[in-house]
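Colleague: These are the structures in question, set out in turn.
Just so you know, all these numbers are worked out from the coordinates, no wet-lab data involved. None of these values were measured; they are calculated from a predicted model. Cβ atoms are built from the backbone, for glycine too; each structure is taken alone.
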Structure 1
Amino acid sequence: MRIDLHSHTTCSDGTFTPSALVQEAARREVGVLAVTDHDTVAALAEAQAEGKRVGVRVIWGVELSARDSAGEVHILSYFRAEPPEAFRALLERQRLQRVERAGAMLQALEKVGITITLAELRAAGASDHSIGRPHVARVLLSRGYVTTFSEAFRKFLGPGCPGYVPQQVPDPAEAVALVRGAGGVAGLAHPGHLKDPATLDRAAEAGLQALEVYHPDHKGDRVAFYEAQALTRGLISLGGSDFHGAGGSRAAKLGDHPTPPGSLVRLEAAWG
């Protein structure tokens, strides 16, 4: 049995519906799956119902957006049950900000001669509930402005690029406090993406409980480095595929880069 604690559905920027994601987990012999959509838990009810049907344990999760002076930071958040209403209200505010941000990105791209329609975004997986940079990147790829998904971020959607619009989100320390205050376990996603190593220090000082050690973007000696970081700091070592389905920049499949069983035991203990 494999444990994958990082996955996405069509409720944020994935291409699998919640039910289809859980079915894929069962096919891939993933026995424990955390659904961690960006800033929403909208997929969880459907995913848990499908998990009961096919024999996959689905954990309540969310990938909470944060930002510090160095750039974007993502906090993986895990809950024993549905998060409290105040936390869900925070997620709804973040979702609305994502929608507003997407509109501003489209306006910015139009200024450089790239017009993207709502129909194109919907064809790329966007919805009234979820729209973000990955959906815009898929349109840019389909229209031939770029040749790869990651190139869309490098040329158009990343910091300093024509279509970039910063997020209005909490800083990492505040995000950790919000998760813990809601009864969740807070982990730092893909630390290999951090622009400033001190971000991990600040998050740890704020009460960070876990670190995503095993991730498809951690190449070479990065896994060993983050294993040591987790051990030194007393953090739970997490792992997951960061699976988004088809059309992404990663080849990782559900169940790749799994969480060690002992880490799941520690995660459950941290809830209680």
Structure 2
Amino acid sequence: MDILDRKSAPLTGEEWNRVDEAVVKTASNMLVGRKIIEVLGPLGPGVYSLPYAIFSGRNPAGLDLTGDRGDLTVEADHRKTVSLPIIFKDFKFFWRDVEADRHLGIPLDVSIAAVAAADVAIQEDDLIFNGNAELGAQGLLNADGRLTVGLGDWKEGGGPLADAVQAVNALTSAGHYGPYAMAVSPYLYGQTVRVYGNTGMLELDQVKALLRGHVYPSSALKGNKAVVIATGIQNLNLAVGQDLVTSYTAAENMNHIFRVFETLALLIRRSDAICTIE
């Protein structure tokens, strides 16, 4: 079944390419969660839910001369099932706009598709970081069992680096040895863009050196919020059913409705691989 119904749309192949390029480029420039969490999928647009394994505790690897121990096997602590909701935003091409662009010989104006893609990207990161109470979905900032460290004064020199070190130490103590990634609110990110002491380096550069460059601002984090995670599929996944795509939905009063949508969910396999700074 062609769920996208693109053949029914009044767009040429070149015009569809412009729409797709605008949607993907806009979202890619905005999304933060996908920069720090590995994607599982695409699994298919019809996947409503997905079972996945949860791990807890630490079980060191064996070290002996015979390898004859049977008590070191990795097993799932338990399993959960997560629902993959649809994130979507519709937009409309007025038929006269399409005809006018063609008559003038100019490329189709696809800025409206970019606006819809931006809204979907914002909602995706909000789901990843803040979860959704109605869906019973937890995010990185409110996951049960996550680690937390206190927020210092980021207006003081060295404050951002000190908090990042605290978070990394907490994750290391829990058995997560990196690599790490950090997401911060735009406000806190702004506090890092200043020279650190007499080093001639930005405080941001110091934090990036600790986290191997993986520091990102996100509008999904409000006020004084930050989170550091130990990355890797053993800890976290972003399960994607249908990746970001544009479909044609209907004609309405001769005008044409399109939809930018995706389906996805955050899989938290080890909640103590997340450390919020608050």
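Colleague: Given a value of -12000 for helix-only ellipticity at 222 nm (-39500 (n - 2.57) for each DSSP H run of 4 or more, over all residues; to 500), point me to the structure among 1, 2 it was derived from.
Modeller: Answer for the origin of the read-out: 1.
Colleague: Quick check for you: by mean count of other Cβ atoms within 10 Å over residues 134-141, which of 1, 2 is greatest?
Modeller: Details: 1: 23.0; 2: 17.0.
Answer by largest value of mean count of other Cβ atoms within 10 Å over residues 134-141: 1.
Colleague: A value of 21.5 was derived for mean count of other Cβ atoms within 10 Å over residues 14-21; which structure in 1, 2 was it taken from?
Modeller: 1
Colleague: Starting from the value 13.6: which structure in 1, 2 was mean count of other Cβ atoms within 10 Å over residues 94-101 calculated from? Write down the numbers at each step before the final one.
Modeller: On the way: 1: 17.1; 2: 13.6.
Going label by label, the one that fits is 2.
Colleague: Taking distance in nm of label points 7 Å out along Cα→Cβ at positions 46 and 262 for each of 1, 2, which is largest? Before the final figure, lay out the partial values.
Modeller: Details: 1: 3.8; 2: 2.3.
Largest calculated value belongs to 1.
Colleague: Once mean count of other Cβ atoms within 10 Å over residues 102-109 is calculated for every structure in 1, 2, which label goes with the largest value?
Modeller: Numbers: 1: 17.1; 2: 11.1.
Top value of mean count of other Cβ atoms within 10 Å over residues 102-109 goes to structure 1.
Colleague: Match the computed value 22.5, 79 of Rg and Dmax of the Cα atoms in Å to one of the structures 1, 2, and report its label. Spell out each step's value before the answer.
Modeller: Working: 1: 17.7, 54; 2: 22.5, 79.
Of the structures listed, the value fits 2.
Colleague: Can you spot which of 1, 2 the value 0.40 was calculated from, given it is FRET efficiency 1/(1 + (r/R0)^6) of positions 110 and 230 (r between Cβ atoms, R0 = 41 Å, to 0.05)? If you can, show how the numbers build up before the last one.
Modeller: Values: 1: 0.40; 2: 0.60.
Source structure: 1.
Colleague: A value of 30 was derived for relative contact order in percent (Cα under 8 Å, 6 or more apart); which structure in 1, 2 was it taken from?
Modeller: Numbers: 1: 23; 2: 30.
Computing relative contact order in percent (Cα under 8 Å, 6 or more apart) on every structure in 1, 2 gives 30 only for 2.
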